[in-house]
Structure P
Amino acid sequence: MSRSASLDPLWVARLHTRAELPPTAPRLTLQLRRGGPRIGSIAAATWSRMQDAQLPVMATDGRLALVGEPDAALASVARWLHAKGLAGRWRDELLDVPDEHDRPAATVERAAVRPLGITTRAVHLVGRTADGRVWLQQRAADKATDPNLWDTLMGGLVSAGESVDATLERETWEEAGLRLPALQDVRRIGHVGVRRPVPEGYMVEHIDVFDALVPDTLRPENQDGEVQRFEAVALDGLVDRLHADAFTLEAALVFDTWLRGHAR
């Protein structure tokens, strides 16, 4: 890698600081059931509003716990959060709710994961060209989070009951119009994590990072309306955009991981 394509260490340090931040306001631990595993957290201010809503959540020993069957309880809470304008955009998409050992314990509507501090799992794919450029996508202007910012070739959340490999294949088609078998040298290259406040609540995300060669005969073409355009840039241009904070935080972390591996 050329010197100009190396990331500034101070910028990298700031990036990783931004990716590991505590909540900006007090949050209460949310358990699957009383005395059960931790599955998330709820802002104390939100809990104050929830207490009179007869939701299937109880306070005990300074913590909150779901009452009854977890999927049904979380569905009720998600609908209430959405009705009160406290959730993200409703997606009619279920995500797994992992316990503290990363084992699926329940499912919940995607719109509620950040208000409830529930850990999500995501997949990102860095697509490179034979001449050493990198494919980027610019997120749509109407995306609920990080509109207009630049991103990896593909990035998406793992749905309930879905494997990482299945998500990689599905999202690569939906976002980039590329079939995974048509790509070359597809490989998992690392993992990054994020813990930080977001407008909807608190984000905890584990990201599996993949890399692949996009043959010159293929060009990305969005299928789900969530991408404005794609562009293949040289490494120097990628680094310039990273230093200008033109990417989502998650994409910047992914490219930091990818560039460090590329330099070896």
Structure Q
Amino acid sequence: MALGPERNYMTARQAEAAQIDVGLRTYMLRVYQYMTGGLALTGLVALSVATVPALRGLLVGTPLMWVALFATLGIAFFMGFRINSMKASTAQTLFWVYAALMGVWLAPIALVYTGASIAKTFFITAGTFAAMSLYGYTTKADLSKFGSFLMMGVIGLIIAMVVNIFLASPAIDFVISVVGVLIFTGLAAYDTQKIKEWYSEMDGGELAVKKAVYGALNLYMDFINLFLFLLRFLGVARSE
């Protein structure tokens, strides 16, 4: 008889844990759905700009390309600072606009590299990202201690890339590419664990959507940057 209350308590705890687990999986699935949708939109816009002569003439090699770049940077920073105060619908709209503008900025890739090498790099990126994101989701290790190191690496990477614009050193460019792949591979795992920890079973409505959208934006940026650095190694330039 003494085991009755204890058994009921454990059953209740197990049911609560199962409910949280279902909620977490639903939340993470929503994050990945937004991210995948964003990547699909980026690819569609990039392909359209690269293949439709009117769009290519209007955007590629014109000041509008730089407008698209700085707009994406502005959206990313704005969402980072204001995600808590903005409406969920605003966060969703900004995410889709960000993905579309990134497609404009990435369109010249289709003109520089062969379609086969772009596709190969994309699938390698997808496989690498999926493996590292799965690790970040399932590992019991605390990856937060690597967060500051990885962010410092991103800042150092940006500085090195700016410096190498003037130096034009192939050796530095190679190091930048290697370091870039390592950093964004690590960020795929780190950001996944961070996004997972954002989840709360008490979230609902607007807050749940905003967390999913902002999480998707983080993973989207990790994926795109990993793809671009891998393309430096795997991309094959067009002959014409």
Structure R
Amino acid sequence: MRAGKTTEADIRGMKGRRRIAALTAYDFAMTKLLDAAGIPLILVGDSLGMVVLGYPDTTHVTLAEMEHHVRAAARARPQALLAADMPYQTYQSPSAAVESARRLVAAGAQAVKAEGGCAILPQVRAILAAGIPFLGHLGMLPQSVLEEKGYHVKGKTEAERSGLLADAAALAQAGAFGIVLELVTPPVAREITQKSPIPTLGIGAGPDCDGEILVVTDLLGTSPGPIPRHVKKNSRLAEQMGAAIVQWRCSVEQQ
């Protein structure tokens, strides 16, 4: 049981002491469920674009849509730290980044996440200077799917390795409280984790990060598309839900 509200300092302090289990949530009910299960960090992720709104990727998600879902999650009043993704092209400059982050905080987020390292360092510093906790995201960047023509594992070359290490160091120095490492090769994810003073949360990045973050519908097996290979403990609830619905339909039709 948690003693009180989880803060970004609490998440940072878990480094080396406790592995961090983080999940996404997009509404009131799921946020309540995850919080009751003791999840310390809940992310209102822009993955809602695919698993809730039916978009082909995250680049279609708007700031207004993120605000809507953050408000729903925040109404659960979780003890967990509630973070929110900054959507595509809403942090192109430091001033735009601060405005977008403030809108998400006004909707109920207690921290924000954006994709990139050194390339967005001025934006990160501006967000932190505004008093808003920041969670980094390195490796495969879903908002870059169009430019990169797909989702690719990062860290395979020496240039990628050195770039990721530099990005992670820059985010930590700027004041981020943690870093998501998505589809980073396990050896590079391990090296970043060992060198970083802040926690790393892996997603498809091997077993050696300080914790793990997953899209909750992937974990539960209710995502409308294929479940990623890195989700090892898929609960396959969609099959059970479908069977329950068919059973109910049949009972109604036979009355």
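Using the calculated result 17 for relative contact order in percent (Cα under 8 Å, 6 or more apart), pick out the matching structure from P, Q, R. Present the calculation step by step, with values, prior to reporting the outcome.
Working: P: 22; Q: 31; R: 17.
Computing relative contact order in percent (Cα under 8 Å, 6 or more apart) on every structure in P, Q, R gives 17 only for R.
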- Message: If helix-only ellipticity at 222 nm (-39500 (n - 2.57) for each DSSP H run of 4 or more, over all residues; to 500) is calculated from each of P, Q, R, which structure is the one that comes out at -7500?
- Response: P
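Each reported figure results from applying straightforward, stated rules to the coordinates on display, with no laboratory input. On a predicted model such as this, the values are computed, not experimentally measured, just so you know.
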